[in-house]
Each structure stands twice: as C-alpha cells, then as structure tokens.
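So, here come the structures, one by one.
Derivation of every value follows stated rules applied to the coordinates shown; laboratory data play no part. These numbers come from a predicted model, not from an experiment. Cβ atoms are built from the backbone, for glycine too; each structure is taken alone.
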Structure I
Amino acid sequence: MKVIIDTNVFISAVWRDRNPEAVVLWICDQPDWQWTVSKEIKKEYREVLRRKKFSFTPDVLEEWSQAIDENTTEVETDENINFPRDQKDAKFLACALSCEADYLITGDKDFTEAQRLVKTTIVSVSMFKNLFCDVG
C-alpha cells in the first residue's frame, strides 16, 4: 500500500502527539506499506521541521530527518494539478496521482474537495488509525 502523509500530520507526529506519531511509526514498521513522497513534499517536510516557531531540538531534528531518509519512497511527479482551494496542497495530489497512492492522510479539511480529483482515499489520522493501526 502506498501512503502519502500531509505535512500537518508529519509535524504533529514529531510533536509526539499520540495518534499522528502512532500512525507514522506504524507505517514505517509495515513491510507492505510505503510512505510515498515527491521531491517537493520531502523538501516541505524538512523546511517546516526547521521553522523557529516549533523549536525542535537538534536531536529531534536529526531523528526525524533520518526517519524521512530511511522510510520514504520518493517518486517523480509529472502531474500538474490545479487545486484552487489551496494550490500549496497540489503537490500532495500530484504525488497521489503519479504513484497511484492508496491513502492520503491529512488533517486539512481543504482536501475534502480534492477527493473528486484522485482515486486515492483521503482520510484523517484517527480514521486511518482505526482502520489499520488498531486492528488485530
């Protein structure tokens, strides 16, 4: 299964928020699941991680930078998506289309309008956790 994790979920995981962290770590531990990113998504993760407002320690920055390097699968995106609701989010939809992602995990309500643009199932962190992480 291919999963795309929105930046808001990734940053929440870094903050050690229970559900986002549990979901990201669960995905990383599953051999049949791929945390899929584009070059643009990976760049955004790194930039947001380093924002002064979050004040993450150097150890936390290193830990999560390493997690990105070791656990993501980068794909090329050649899709040009027009997503007027929030054009900054178009990179996630382009990635979903390019790799035919199964899931996009987000806390961003803007993506509810995007469901008609992609076959990827767009879910919240809690829904994904209930569907997969908490099973069995």
Structure II
Amino acid sequence: MAAQRGRDMLVKIRNDQGAFVTVAGLRTKTLKFNAKSIDITHSESEDAWRELLPGAGVKSVEIGGEGIFRDGASDALVRASFFAQTAKTYEIIIPDFGTITGDFLISTLMYAGSYRGEASYELQLVSAGKPVFAVL
C-alpha cells in the first residue's frame, strides 16, 4: 500500500433516508481493531509460557476523531445518537484498504473551545455488532 493522505480517510453516518453523510469537520481519525485474548495458561504449560485459546474472546472496532465544530446535518445526527444512546450505522473509508460498515455506539462526545480559537469536538465510536469489511 502506497502512502496515503490522512484527509482521505472518511467517517460517514447513515441518515434517516439511508444515505451516508460525512461526519463534518473531522481533522484526525483513528481506526482500531481489537481481539481480546483468553489466557488458558496452566501449571503444566511448557516452561510457564502463556497459552491462548485460538478463536475465542471478544472482537471489536473503535473509531476516534477530532475536529472543528460545524453546524451541519452530520453533527445533528451524531448529537441525537449520543443523547439517545442508540447505535447508528457508520461507514469508514480507508483509501487503498477498504471500507468498514457497521453499527456503532458513541461512547465519548466532547466539545471544547478556547477564547481565541475555534470550537472543536472529539468523538469515540465503539462497535455494536459485527462490522462488514469490503475491499475497495
């Protein structure tokens, strides 16, 4: 995979009409895949080396982002989803890698602003089901 511009990674939220709308103002974005392991090490494990149970544990996806506050359609969807604590369908586009689509719950929504700066926000999404990965 060749070098990519960070701004080409997009986080989109599905609106009530079924279309995906880009979450406005995000300047930084992160995507993290997790697979919690289950330790099955026991007293007879060879030389006390840890053993893990293959295929077990909980898998999840986390998406984070920071950006500038913009009063747009995606902002209203994000706020409403957070306050209702409902899972919404998001689409994450990673150039030359693929797309991840699935239901996510907002675990963190933070707004900040300085006296001489712009209003900003931070967003943290956690998967609320099995996401679908598609190659671009």
Structure III
Amino acid sequence: MKYLLTHKIFAVTLSALVLFSTFSFTVEKHYCGNTLVDVSVFSEVKGCDMEMKATSKKKTCCKDTVDVIEGQDELNTVSFDDLLFSKQLLFSTYGYVSLFESVQKRVIPHKDYSPPDIIFDIQLLDEVFLI
C-alpha cells in the first residue's frame, strides 16, 4: 500500500515535470518612464494614455519589453531495443524474478473446527403434531 502511493506520487511528479519543461510562454511588461505599469503573461499589455497623447514628432517615454521563456521542443524517447544487451538482460531478468516470489502462507482459522452433529426434527419430518 505504501509503495503504491509512493509510485503514484512519483508518476504525477514526473508527468508534471515533463509538462512544464515543454511549456513555453511570454511575459510582456509596459513601462512609463521607469515605472512598471502593466504586466501580462498570456495576453497583450494595456498601454497608458501617454502614448496616444504623444505626436509623431515627439518621442514617448513609454516602452514595452517582452520576455520569452521557451520550453523544450524535442523529447528524447528511448525504446527497449535501443538499450545495450546487458541492460536488456538485467531488466528482463528482474521481471522474471518477480514471478517467483514466495506466496504468503494462508491462515485458515477454522481448520481444527468440527461442525456440530446435524439433528433432525422427527416430528416435523413425519408431520406428526400433538393437538
């Protein structure tokens, strides 16, 4: 029971690790001067009103930065045939060893119990009743 729970926790942890290692996203930040105004992870940042007020001749004090966090594109998959023969032999013999584990001795609690003698109700069998 303890090993089953440990196995499930380990499997969920590894699957989450694979999921998050292949996950990529961008973080967009909008600055007005030196002040951070807006941060967005999955959508575009909202600009401030200073960009719209500026004319084409004037330079705005606002700037947008984009940080791209890229995940892993390729995952290495290894099949059983790609392993060396010695490792294949090790894994296959480990599987066969588990087949020959000893079976736990079953305990029969009523082994020495003798059942009571069966007694028939003769009056009921012969259908003779006293009135």
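Some values worked out for this structure:
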item: Read-out helix-only ellipticity at 222 nm (-39500 (n - 2.57) for each DSSP H run of 4 or more, over all residues; to 500), computed value -10000, structure in I, II, III; result: III
item: Which of I, II, III yields 1.2 [distance in nm of label points 7 Å out along Cα→Cβ at positions 9 and 121, calculated]; result: I
item: Among I, II, III, which structure scores highest (criterion: Kirkwood radius over Cα pairs in Å); result: III
item: Which of I, II, III leads on distance in nm of label points 7 Å out along Cα→Cβ at positions 73 and 89, largest value; result: III
item: Relative contact order in percent (Cα under 8 Å, 6 or more apart) from the coordinates reads 25; which among I, II, III; result: II
